[in-house]
Structure I
Amino acid sequence: MKKIFLLFVAAITMHGAKADEGMWIPMLIGKNYDEMQRLGLRLTKDDLYNINNSSLKDAILQFGGGCTAEMVSDKGLLLTNHHCGYDAIANLSTVDRNLLDNGFWAKSMDEELPAKGVTALFLQRMEDVTDEVLEAVGNATGEEYNKKVEAIAKKIEERSTNGGKLVANVKSYFNGNQFFLLIYKRYTDVRLVGTPPKSLGKYGGDTDNWMWPRHTADFSMFRVYADASNQPAAYSAANVPYRPKKYLPVSAKGVEEGDFAMVMGYPGRTNRYEVSYGVDLAVNVTNPSIVDCRDLRLNIMKRHMDKDKKVYLQLTSSYSRIANYWKYFIGQTEQLKRLEVVAQKKDAEDKFVSWQRTAGQNTSLMGDFQKIYADYAPYAKHQAYYGEAFRAPALTRMAAGLKPLYDAYERHNGKLADDTLKKYISQAQSNYRATVKDYEAATDRELFTEMTRLYYINVPKSQHPGIYTTILNGADGKSKAAYASYTTTVYGNTFLTDSNRFNAFCKAPSFAKLKADAAVKYANSFVSNYNKNYLPKIETFNNKKAELAREYVKQLMQMQKGKKFYPDANSTMRITYGKVKSYQKIDGVNFNYFTTLDGLMAKYKPKDEDFDVPAKLISLYNDKDYGRYADADGSLHTCFITNNDITGGNSGSPVMNANGELIGTAFDGNWEAMSGDIAFDKKYKRTIVCDIRFVLFLIDKLGGADNIVKEMNVKY
């Protein structure tokens, strides 16, 4: 087992990969240090990661469970993306006090607003636990492997929480060949400090999303609060600003082409060791299915949001999340095809098999991959539509949340012991609370009608749940009238659309009430069909795929001993380094490495949903009132690009210069490199960054909140 660990340490210390590719483990970043120095880094190894003294890792946090943020003052002030704070900002907004559309700037700490549900997670340390995990797992495979990994991970985590004061996670790296324990502190008292109006925070909207050039002010600011001992505590007026071990100084000096650029953050998921069969399935089945479902969902939601400001505020956060990855999957598919990634991977796999023969390895691995994908392919569309169509309406998710209770009643002939009943009711209530915020009657009804129809048309008929016999009642499966009529029946005969009726059911639950509910009947048919007929096949596929992938990565490292490997992203802290760098578009257009307010105003369209701007910004622009935030060329730079390697979850990550000073916040990637989560494209891959000078300008000049700027350590 120790030998396996040393193999991976050796693999990540060998030179070969380019500096702009790679999401590196902070604990081992010293292995990359010489390369980082050659690119211009002027910090020490301990400045980057150190568990005994403050280091850059202490200034970086996971924000809200899915983004990154950075400490920018000694009083717990943090900077992240506007789209990362979007949900919290929308939840704090009302029609009469619309912070999302109008912006918000706290002129003192007393004006900061509690952002309910937002968390700040600070990494304390990492520890390699590979030997312990592999020893516990032994030679287990399939579901037995999963259970043993889960059991040993739980054991390690439980002993590492310091009596519940810390959060402990055991994470898999290199497709299950290495395991790290990560220890965190979680703070739950987080308050909104400032946000630009949505017209700037989402400038360009879906039109410009994933595109360069960009001019978006994609940032928001929050503050972390703690108890008097600087420890996590629930919201209280007595709490005080958190005192970070480290916060980032800010450089307002600007950047130039070729400058060193480093990103630290929490990238979510990449799949760069995926085999050709998986990429082929994504391009031809999974991605198009997701896009089709989301395209219809977005059109329906948009119509209802445009009619009513209250509906807009209720659904805008969900709409934004759905739209983001709707366009992502379009772009990923396009670029995977353009780069001919399937063919490239097939060629690499042929070379891998040739190496296996010469190395005396079993050559069945790639054939096993081919077989499991062939077995899974007939159900791939079903899985996509189950998640994207069936679960699109809030009602179906609320009803599906009652399935465990329904099944328990069924197993026990309609009678449950009080403690068992209490457990299932608690689960149902938790699901309901998480889902009911997305329920808007008119929107949900239309989603239900159209998604039920879309599922019927696109999922193979042999895989349909039995409820379609009732839904259609002899009608043509493409007839909208039949689906609309059934929708009226379901929404008129369920207690789930009324929170008072749902709460009444929870106080006096019964199997008879569940069986009589039309929405529960509908959801049960879909969930039962999926769980009984397809989930076992999907789980078998996933288990076998994971087993093959572990062996594949292990052998790849043996085959390419001179190459520097990094693990796929897994929502843990990583470091990526490179340079500020322009690029040439596929059609030959040369893109500069930065954009300006001039370019933003050139796109300006009064009252346009994507390209409107506040009147005050127009005035500041006309007067060229940029203050100390102007570039040496006299213009106000809005965004710039680097060749850093990032993905979803890096949103809000700090982009730092050679001195570890904040020069901007990362918020997007570019269209030409949308293949990046599966295949890194060195020529085109870019990180789009909101220039910190644009951030400071908007806080100060537009927001009039120089108190926030003064709180930061800004170097002009």
Structure II
Amino acid sequence: MDIRDFFQKKLLPVSVFLYMGSSLLAQDIVRYDLYAKDTVVTYAGKEKRAIAVNGQIPMPTLTFTEGDTAEIVLHNLLDEHTSLHWHGVQLPNKEDGVPMLTQLPVKPGGTHTYRFPVKQNGTYWYHSHSGFQEQIGMYGSIVFLKRPDDPAFRKGIDDLPAVSLTLSEWTNVHPHQVQRMLATGNDWAAIKKNTVQSYGEAIRKGHFKTKFVNEWKRMEAMDVSDVYYDKFLINGQEESQLSEFNGGDRVRFRISNAGGSSYFWLTYAGGKITVVGNDGNDVVPVMVDRLIIGVSETYDIVVTLPVDGVSYELLATPEDRSGFTSVFVGAGIRQLVSRLPRLDYFEGMKMMNEMMKMNGDMHDMGMNMSLQQMDMNAVMYPEFSKQSSMDGMNHDSHGVISNELVTLNYGMLQSPHKTILNPDIPVKELRFELTGNMNRYVWSMDNKVLSESDKIPVKKGEILRITLYNNSMMRHPMHLHGFDFRLLNDKGEYAPLKNVMDIMPMETNVIEFEANTEGDWFFHCHILYHMMAGMNRVFEVGDYQNPLLPDKTKAYKHLQRESNMLHFMAQNDFATNGNDGEAMLQNARWSLGTEWRLGYNNRHGYEVETHFGRYIGKMQWLMPFVGFDWRYRKMGKDEHEKNLFGQVNKKDNRSAFSLGVVYTLPLLITIQAEVYHDGIVRLQLAREDIPISRRFRAGFMFNTDLEYMVELKYIINKNMGVRAHYDSDMGVGVGFSMNY
């Protein structure tokens, strides 16, 4: 029997092989076999599909030592394609795990072996890069240990007992449906989180002007996180206990944020948190009271248990404060962390109004606003009044004034060794503007989604210096595959190394790295729903011939289509005066929509309008379209109406093609101008979903054909409501409204 076969059979899922008689003599090859399969989890009393690996959600922690060769075999027992990406790991491009960019997808029933040398140490994680699998369980932690003889080994830190913690969240709605609901404007998540910011609530809180100005600037209600989650989890559990630690112990936590879209605040009941690592890289230890861990970031922290007999809570709270998850460290009486108060959304909206121009752009503050040092959402956090991290405190000396909260920001991170790049290497300067349309949920870079962009050619060995400006209302955790970059702060030659940079609205940050490994490397927002909506780019370093992709051009086109997926929505009102509704199919730029009104008698008749158009501009407020209008009704001889321009409207029997435009006005009112092939002209003003209260929505329509409609709807759940309306052609109607 071959010695390799022996170890595979005896030591699965972890095996160490010694290759005899080869150049790999005495090199450790550490192997894991991972089995991806469907499982069922029960959250909120409901059974839902999840993806487990080796029977665990999240996946097991993989542990290697720097200098090992990692060999990981993925067995796909799912009925769909899958993959694994090694987040933050520097490896050959063909091992990076991005389907249709660095490999072909692993087919159902297939296997794929990832094999790469471990060239770094620190805390990392891994996850599926296929569809939405990351959101439903396919993620885990990966740790690269330092060799004991490493000159960078830090006594009192690297020899502490360490625990890996993987933060995540769970939604009972399939993430594909989450993406579709975001793209089609369904606000059920805001209702569930009580963050609608209705006019009724604005009046009660004295913020009517704030709400009015917000909509005057054509902004939707402010949200910190777009998705409603049923549970928040650490290592797959809402709450867990680590009873093996005692008073006086110091514990190192290796924390990865595997959430699809949630940022987490970390606070500790036992006192200060010492940050010792970020994104797998050591940092000069810095003591803080709390930190926010962005989507896909990792942090290494050290905490102390002050006394015996107490179990101290390490609390992870999502940024929108819609829940929490905890680990209790120690045994004994539980010491809780104070829960973070509800966000003041109207104060945040007021600040957002000041930040945004009428054309939808943010005010560019340049380098005056960078590195998380001036959080534009700070006014939304009532507890920030107790801390001074935004008014000139000297973080270099960790100058903490009594009773003040110190919050970590990127300006406080410093590498323990020089990270300066060779000044003799050529530098390629790039600038990206992060752009987005919250109303239609399209996220882009320089107003282009991935399907509209080519790969960015980079010469192997040159330095890329990238300036990023966030011209959107949301924060974005930008992740670079395959490399660590220097995040330029005031630490000069000791700027920290990272692979994820959280960039907040109005911020400008600069990163740089040496592109010394050939291949196609993904650069994207790691909020899953932003990535799937198009906020991606690809750096093409050198002329890499990937043996796993025989046709790279065809594969890249497939990847581009994935970030410009079609979304379908439909709604219908079953009312006492008729049946009316709409259906729409759309992607980032194009929209095909149909509206109908069907009466119960010939006098009311029927009408169907179809429009096919393309959204224009960064904010997508303008959509030129071609249309078709089909109408019939039985009117009396004297009832033929004329429109506002004196033209006969021909409502009784009409089939007409049209050209027109739709434009979004202030207050989110749409104006539609349309001219038909027979010369008829129609102008129309309309607005749907005016938030009167948490669940009540109002709407109206008026056009130059002298048609008008007013409505009031009560939302029961994400797919059903009760609607009352008056239509000038159909009269009063009450009924159930169904939507998908």
Structure III
Amino acid sequence: MSSLPILKVAVSVPLSREFDYLSATTEPEAVPGCRVLVPFGRRRQVGLVLGRATESGLARDQIRQSLETLDDSPLLTEDDLWLIRFTSDYYHHPIGEVVATALPTLLRQGKPLNPTIHCVAVSDAGESADIESLAKRAPRQAELLEILLDAGGNGVDEETLTEWVPTWRRAAKALFEKGLAHRFSTRADGDEPVSPGSGEAGPALHAAQQQALERIEAHEGFGVFLLDGVTGSGKTEVYLRMIRQVVDAGRQVLILVPEIGLTPQLVSRLETRLGVAPAVMHSGLSDTARLVAWRRARAASAKLVVGTRSAVFTPMPDLGLIVIDEEHDHSFKQQEGLRYSARDLAIARAKRKNIPVILGSATPTLEVLQHCRAGNFVRLQLPDRAGNAKPPNFRLIDLMRAPARDGLSEPMLRAIDKHLDSDGQALIFLNRRGFAPTLICASCGHVAECYRCDSRMTVHAKNNVLRCHHCGAARALDVRCTVCGAEVRPLGEGTERLEDALRAHFPGRRIERIDSDSMQRRGAIDEALELAAQGGADILVGTQMLSKGHHFPKLTLVGIVNADQGLFGTDFRSAERMAQSIIQVAGRAGRESRQGEVIIQTAFPDNPFWKCLIEGGYPRIADDALAEREESRWPPFTRLALIRSAAHKKSDAHALLDVARRRIEAKQTERLRILGPVDAPMARRAGRYRAQLLLQSSDRRLLHEILADLRPALESEPSARKVRWSIDVDPVELF
């Protein structure tokens, strides 16, 4: 025992430390990057070895021994472990929980890297079976057989089948008995690399694209390039040219996208142009599929990895380029648990690997624009749309002169009719799902509120329910006021109400609603977007799911229904976000030969914001906002950290932050500003009272020194046991 090495192990617990264990005496030997099974309290936990030591703060006879080494060789390289440590240090988050974020679920559970996979496949008899006849007698068996036929001889693993068809086992038993299908097991060993095909040739680059590509090509080593191009300017074509070069050189490329909905369109384009199928990493995959993709990336057999936020942690030993599409999107910042920015971690990872990063956006964040101004990043502009496409025309509708009914004014309805008659397609945008945001009593004015949150319940008329969009609480739709018994009515509009109104105004037209309520079925978003892209839907109604990177060739009109939500926002980022949202959704219009039109309904047409946006576009909004931020000393000219707390008692939530403030004040300097503690803007959510403490400083190092001292102090604070608390570095939501 005395000669056994000491392992520094990260365990997924909310404590900012590593734990010392003696190495197990059995083979294989535990080295950094391997998983080990360790005793933790009364449980067994899977941990990751981060290092080895000869000494510990504990006596050797007090150090427990690890039970088993789970990997024959390290899962993660030195670079991968560096990223984990950097993330933990920068975001002041327990390193064991960072490891849990970085590893696929099955590996966190202690499952082998190359597990035995149980699959179901169609038999020879099944390939020649009469599906139509079977469907009449046993529709579920026919459904399963069709899935197996589509999969071919490789079959479908049982976990994926369970995800697709939860009741598949009974139907499979019947197919086995009939000899139409069979079950087999296989070991998921290393995946062989797939050489890229030739792919299709892309269109000729226009001058600005060529200049941007040449600037990136001429640069050696680490560099951050902002590809700042208007919507439809051909940013993706520049990505593809650079990706082609990197892949042809035998290296890997990581492509990050903000949402799952963007993945299929991008994957299809990559396959067509590069002749290679990317490994896909996002939360919509089964655990087995995610592990397969992770394993292919780790083995460098996957030259392309396309994923959402957490894919930034994917091990890629031959990484040569990182592309971040729609860099401005807030989905790149995790809002629960480990509150990391995938964009910022990708830049840190690229610097470590000495490789370039391309950030693409039509509406870059002010933080990135300021880095360009300071010379830290290179700004490459694509000011014009590709081909003959022209930017859309903007028009305001004054709701004081043309009142809206069910969210739609007469001028808006006439414009929709005009574009449809011209064989165009319309997109009606409202970033609010449900039928109506409020249910109000016509007599006493009582509003239906959530009993767990300081928020109103949203009306979902199709399901006859009231639902809270903050905590998920739901109840039957009220028929009468719960206070006075009078009649109640929905107030305001959501996408569901807009859909109903459009169906009434345009009977016979195909209307497709795309929001998180209507797209819950697996594959529904892909089908809806494909239908829209093919022109099969005349009118699209939706939320921000429709604004991000989609290409709809026939779309000529974008109608923005409730454009005033951000005009008077309390968050200092309100104007920036509102402009980004409008420009992004407006960019869907007129991307082919016909010029598009964007109509904005507003009750405040004289607000200076509109003149600034329509005449100067996003660059004018960004310049004005940066000037305001510099004068008021808000980001990107200072750094923020937000300490949040939530408890069943309001006093408990504030008490912990009072402790934090006192500890910070003991070290306070003129370079640090402390705001709070105060109630969160929504003080009660999901039954807990929430408070927050905001730290602001122009000295990033000082801010991190304070947080590094604060986190372990709060972890050992007795009052913290009653509270859920977190530290959010560089917060993008102050709520």
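Supply the structure label, taken from I, II, III, corresponding to distance in nm of label points 7 Å out along Cα→Cβ at positions 632 and 696 with the calculated value 1.6.
Of the structures listed, the value fits I.
For P(r) over Cα pairs in 20 Å bins from 0, in percent, the calculated result is 14, 44, 36, 5, 0, so let me know which of I, II, III that is.
Label of the source structure: III.
A value of -2500 was computed for helix-only ellipticity at 222 nm (-39500 (n - 2.57) for each DSSP H run of 4 or more, over all residues; to 500); which of I, II, III is the source structure?
This figure was derived from II.
Taking distance in nm of label points 7 Å out along Cα→Cβ at positions 304 and 552 for each of I, II, III, which is largest?
When distance in nm of label points 7 Å out along Cα→Cβ at positions 304 and 552 is calculated for I, II, III, structure II comes out on top.
Name the one structure among I, II, III that distance in nm of label points 7 Å out along Cα→Cβ at positions 456 and 656 of 5.7 was derived from.
I
Read-outs throughout are calculated quantities, based only on the coordinates presented, and are distinct from any laboratory measurement. Being a predicted model, the structure only gives us computed values, none of them experimental. Cβ atoms are built from the backbone, for glycine too; each structure is taken alone.
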